[in-house]
1. Compute Cα Rg over 2.2 N^0.38 Å, for residues 72-183 alone for each of I, II, III and report the one that scores greatest.
2. Where does the value 0.75 come from, among I, II, III, when FRET efficiency 1/(1 + (r/R0)^6) of positions 88 and 112 (r between Cβ atoms, R0 = 35 Å, to 0.05) is the thing being computed?
3. Any idea which of I, II, III comes out highest on distance in nm of label points 7 Å out along Cα→Cβ at positions 8 and 152?
4. From I, II, III, which structure was Rg and Dmax of the Cα atoms in Å, for residues 48-95 alone = 12.8, 40 calculated on?
5. Tell me which structure, out of I, II, III, gives 0.25 once FRET efficiency 1/(1 + (r/R0)^6) of positions 144 and 176 (r between Cβ atoms, R0 = 25 Å, to 0.05) is calculated.
Structure I
């Protein structure tokens with residue numbers, strides 16, 4: 001456990017070197033958090049006790065939660081997330097991270113039948129409008145980058161949707177937040193994403209100049225909204 005004088009810690013579970021906590025990471029560091037990044041896929045990685053970090057952040061990745069035969073770390077990562085949830089301590093999952101949280105809660109994760117890559121409006125449900133998601137705006141453009149989706153865990157409502165994917169966010173009481181989209185993206189980092197995903201973008205025939213232009217145009221406003229959104233959620237999770 002941390003001593004009264006030690007900084008709070010955020011454990012970041014990373015699956016791609018060029019994807020980081022972005023705006024959320026900046027906010028945490030400004031509040032005195034010490035960020036520790038761990039790569040669950042590496043055999044050498046030893047994760048701390050699930051109850052040790054003040055916050056766990058599970059980031060995106062290019063594999064499917066259901067591909068345990070190809071990526072043997074997946075069951076252990078799901079078990080770690082499940083243990084964290086059972087402790088009712090703050091955890092946020094983004095994109096793949098949201099899918100891992102859904103799976104840890106017993107829900108199905110599977111290919112959505114579509115590739116949602118690029119900026120598209122995020123519509124909040126009635127439940128979503130009563131949460132910090134309201135600070136992102138109802139119907140505002142959001143960056144999406146996924147081909148999989150999840151069923152909602154039992155008894156948990158959907159908080160947001162897009163025209164293509166009905167389940168974009170859910171939360172578990174005050175301590176758990178799952179986001180299929182990417183509010184954490186910073187426009188200044190986006191070229192790393194384009195390089196890292198170059199093969200996928202070419203295969204999907206994504207309009208790269210348009211995607212770059214949209215990110216530079218819409219990104220700064222999202223960063224401002226995301227800071228307010230994450231700040232409110234951290235406060236509700238007891239990390240204000």
Structure II
């Protein structure tokens with residue numbers, strides 16, 4: 001066991017964490033370790049998680065329990081814990097590994113080219129979701145606002161990358177300034193997260209599968225990726241098409 005000692009219930013126990021530096025492990029409903037982290041003030045870190053409902057990484061909403069360990073040099077302790085876990089399981093805890101974004105690059109003429117305004121190019125471009133995420137981190141906020149208000153991000157992600165679920169999430173983002181950048185990155189970090197149609201809670205898919213879709217209006221054949229969800233809040237089960245891909249005849 002990486003962490004020893006008491007297993008705390010997340011929301012109840014997190015409020016009373018000590019105001020000291022340390023490391024922590026998050027556990028899911030099955031009490032499986034899903035994330036190892038640390039900070040200079042555990043109560044401050046946990047308070048931020050509670051107040052934002054893990055908006056920096058919605059995957060952490062799986063957290064139901066946690067363990068903690070007070071230590072001054074928490075950065076080194078996190079490294080040691082991850083090394084120990086990796087040696088035992090041949091992989092990292094699942095939330096210490098960033099979700100994979102589409103790595104296949106589209107043709108150059110289909111890339112996304114960033115502008116600050118009409119006729120004002122930034123010489124920044126993206127050809128897959130990995131590229132796109134990194135550019136969202138660095139381009140000026142004025143460029144993000146320009147493209148988002150025009151619906152450029154949504155159109156490119158839906159029509160070029162075929163990421164329908166991600167496009168739907170980004171279409172609902174109407175923030176400005178650095179809040180816009182934060183919300184875009186949150187969506188890109190976990191593109192398959194969906195809102196429950198009953199309570200609006202965000203949840204990850206339990207499984208996905210591919211199937212043939214109906215031909216489009218112009219006769220194109222489509223391959224659909226379907227995701228099955230079960231809401232963590234109200235337990236409603238639902239399915240969504242998260243990806244549409246044109247396939248050759």
Structure III
């Protein structure tokens with residue numbers, strides 16, 4: 001039980017990587033707040049965790065809104081009395097296309113969800129972690145920040161900001177014993193896969209993308225959950241400022 005007694009908030013926990021993270025954290029003894037803009041999805045995941053013998057509550061939340069973020073953190077306090085871990089996993093992208101075709105509204109939404117949300121969550125979480133003598137924040141970044149694909153310039157740059165924020169927060173919060181790390185997944189089997197590819201999800205198109213990954217497959221929610229669990233656990237107590245590539249060798 002690598003997270004026995006720990007309380008975690010996982011954003012974007014209603015599907016994809018976030019669902020995998022929330023379920024693995026609970027299986028490892030963590031008590032989880034499943035936060036998602038889709039309240040029904042968050043509730044489904046929380047109920048499935050409870051049904052498997054874990055502990056979870058759902059928190060409908062738009063991570064770009066300060067009031068929603070504060071409510072999400074209060075759910076951790078009201079349900080479990082503390083906060084130890086924050087996983088900033090919620091993210092959005094634009095469909096793969098030339099940057100000249102990305103609308104201003106798309107740009108603003110991507111930066112609000114992928115970047116501003118980390119700032120808002122930190123404002124709410126840091127005082128709670130300081131009260132416990134420390135904590136851990138894990139941000140979901142992307143290999144797009146390290147080896148960007150064409151057609152995703154705005155998304156790529158938002159994840160570059162996530163990596164710099166992760167390292168800067170790690171240095172700033174180290175005196176508070178708050179560790180800050182990030183995972184950088186390669187394209188994964190989630191609802192955003194076709195968005196990243198920019199073409200229909202067919203076996204032929206998948207093969208083209210898989211060919212760019214040395215280990216020959218996309219990432220899965222389990223892959224990302226295991227890496228996030230490691231960074232959130234005491235096994236990584238001397239790691240901070242790490243941007244961990246979970247990419248089957250894509251960034252080599």
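1. By Cα Rg over 2.2 N^0.38 Å, for residues 72-183 alone, the leading structure of I, II, III is II.
2. I
3. Once distance in nm of label points 7 Å out along Cα→Cβ at positions 8 and 152 is worked out for each structure, II has the highest.
4. Considering all the candidates, the number was obtained from III.
5. It traces back to III.
Every number here is computed from the coordinates shown, using simple stated rules; none is lab data. All values reported here derive from a predicted model rather than from experimental measurement. Cβ atoms are built from the backbone, for glycine too; each structure is taken alone.
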